[in-house]
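Asker: Have a look at these structures, which come just after this line.
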Structure 1
């Protein structure tokens, strides 16, 4: 899979961020607390519907809908969108997932069947 665009809205510590690597490798760097892990969490959430480091032993009841959105927003305001190139599909496709409905990957129905 190649990532062409990633847009994060009201997710974790990120209010609004758009990254456009255009299918190239990219590096995220910055000081502690600058949101690097939130970008990784956003990709994890977009592709799986959960945030793997917020699950399992030691998380003490962290709930995605409560702890996923930016502090000033609710789950209905938080979403992740990306334009990706998927192996076997000629044109890049847009996929999206929202925190208020994490089990639904929003995309063209023909992509879901591939």
Structure 2
């Protein structure tokens, strides 16, 4: 698992193994701003879970959040799309198109595999 460079030579860390511990370690190292929310969500949603369902949902959410946060340029782009749709668009069709573009990116990063 190695970091890769983008077209602008920005180094983007690879996705970790798909486990809560590996994801948390990657967040600590590469996106520490996410850690308080990650830990609070874990304690609230998973700490007393008696089945795997909540863990799978938790991992799906945070996998995508980390995938964006590890690439500040992509994260800023998605946040900009969402902000423009929510606060700047007066045209419903334009707002919908912006949100659809953001959703496609969210979906694409959730599909990343460890090491990518």
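Asker: Consider the structures 1, 2: one of them gives 10.8 for mean count of other Cβ atoms within 10 Å over residues 21-28 as calculated from the coordinates. Say which. Let's see the in-between values first.
Answerer: On the way: 1: 10.8; 2: 16.5.
Source structure: 1.
Asker: Between structures 1, 2, where is mean count of other Cβ atoms within 10 Å over residues 45-52 highest?
Answerer: Details: 1: 17.2; 2: 9.8.
Once mean count of other Cβ atoms within 10 Å over residues 45-52 is worked out for each structure, 1 has the highest.
Asker: Match the computed value -19500 of helix-only ellipticity at 222 nm (-39500 (n - 2.57) for each DSSP H run of 4 or more, over all residues; to 500) to one of the structures 1, 2, and report its label.
Answerer: 2
Asker: A value of 7.8 was computed for mean projected area of the Cα convex hull in nm²; which of 1, 2 is the source structure? Write out the running numbers ahead of the final one.
Answerer: Values: 1: 7.8; 2: 8.3.
So the calculation was done on 1.
Every number in this text was worked out from the coordinates using simple rules, so none of it is lab data. What you are looking at is a predicted structure, and each value in this text was computed from that prediction instead of being measured. Cβ atoms are built from the backbone, for glycine too; each structure is taken alone.
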